[in-house]
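I've put the structures underneath this note.
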Structure P
Amino acid sequence: MATLEQSVSDFEVIVVNDGSKDNTAEVLAALQVRYGTERFRVVTHPVNRGYGAALRSGFATATKDFVFYTDGDGQYDPAEITKLLTLLGPGVCWVNGFKTTRADSWHRIFIGTMYNLCARTLFRIKLRDIDCDFRLIRRNCLDVPALTATSGTICLEMVRQLETAGYRALETPVTHLPRLHGQSQFFRPIPLLRTFGHILALYWRIVVRPALPLREESRVATSE
């Protein structure tokens, strides 16, 4: 809130409470009293619907011309949004952060690196850090209805969507901080296997299946 008040004249902060079972709702209610419901807005899911579903709800609720989002686990410094705002000039549709140093355990760094490498290769993505959730996007470039993922693969789906559309992106280094509270649900065997399945399903839907009619048309044209 402090950074935006110093940087822009018109903004809103949207927090998605994705079925939290602790006192998150009470904390958010207090913040709404402090900042006002017009500038500090809360979207609540009665049950946990997943990271992708939370992002989609936030995007659908946003009303401004630019959409910035980041995680609520404290591993990114929201004040660094100023870096992204500075780069969002004419012809630039989105600005993405990338982690120069990842403040995680070695196995999380290894898994994250392999995920990023495989995803960039499979989906032919140029962005260097797909899972750096520190993004500023022009709203008219973000096709929210086309996003379908409910898991963390929404980042992959969204980046692929933006790059396929030909939107120009700039990247800037951002600080990655140690996680001091809570535990990530991603780096566990079952969630990792589930994510692998989601990636394969997404690959079929947005890479393989769209190419099938083109291959069929090419085969028919060749035979004629």
Structure Q
Amino acid sequence: MKQYPNVFVFDHPLIKHKVSILRDKNTGMKEFRELIEEITTVMTYESMKDMELVPVEVETPLEKTVQYRVREESVAIVPILRAGLGMVNGVHRAFPTARVGHIGMYRNEETLEPCEYYCKLPEGIEEKTVFLLDPMLATGGSACDALSALKKRGVKRIKFMAIIAAPAGIERVATEHPDVAVYVSTLDRCLNEHGYILPGLGDAGDRLYGTK
């Protein structure tokens, strides 16, 4: 988005195709979960394009050569519970050795504000590039609180990934955390009076795990 240089909204035909199926109320839990992972994997490739590489010597069947790899132990994944868990395997498909932490948030249904109830992070988190995951960026409250929680624990390099976002959420995260790169697959129209994204896809957690 031009007004927020730290925000990247994808314009990819494959993602648009998968999001259209994801939105459909008739898409079942298994397919919904698989689509979340697939979209996340595509997003991960793009969001890792500026990762630092280090030279390593590799011996091919023919000769030794210098190649480049992402530094070991340099990446961590932190899903915002519970819906963010659905995106973890998508990142792991692209980078299987990433460590995983968890931040637990729930939304107060009266105030729509997030409340933190759990935080467990990998050792040395402050030295890693952290991918914070949440499928839905609605009001931006949970994302901003989770970002603040990571920063309080010394994390300096954070990339936030969401599949569906509302303009209000984008504005809040981009304004409160301009140092965080925000990757969004789809920007939707608005929020309704209950804080749900329109057209959206309903409650991502419920659709991932079959709860209601």
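All of the numbers you see were taken from the coordinates with simple rules; none came from a lab. These numbers were taken from a predicted model, which means no experiment stands behind them. Cβ atoms are built from the backbone, for glycine too; each structure is taken alone.
Here are the numbers for this structure:
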read-out	value
Which entry (P, Q) yields the derived value 16.9 for mean count of other Cβ atoms within 10 Å over residues 81-88	P
Structure responsible for 5.0, with distance in nm of label points 7 Å out along Cα→Cβ at positions 65 and 145 calculated and labels P, Q on offer	Q
Test item: distance in nm of label points 7 Å out along Cα→Cβ at positions 105 and 121 calculated as 1.5, pick one of P, Q	Q
Answer label among P, Q for the case where Cα extents along the principal axes in Å, calculated from the coordinates, equals 70, 43, 35	P
For 1.00 (FRET efficiency 1/(1 + (r/R0)^6) of positions 9 and 161 (r between Cβ atoms, R0 = 30 Å, to 0.05), calculated) the corresponding structure among P, Q	Q
helix-only ellipticity at 222 nm (-39500 (n - 2.57) for each DSSP H run of 4 or more, over all residues; to 500) from the coordinates reads -10000; which among P, Q	Q
Computed 11.5 for mean count of other Cβ atoms within 10 Å over residues 33-40 - originating structure among P, Q	P
P(r) over Cα pairs in 10 Å bins from 0, in percent, for residues 97-192 alone derived as 16, 50, 30, 4 - corresponding label from P, Q	Q
Of the structures P, Q, the one that 39, 31, 29 was derived from, the read-out being Cα extents along the principal axes in Å, for residues 49-152 alone	P
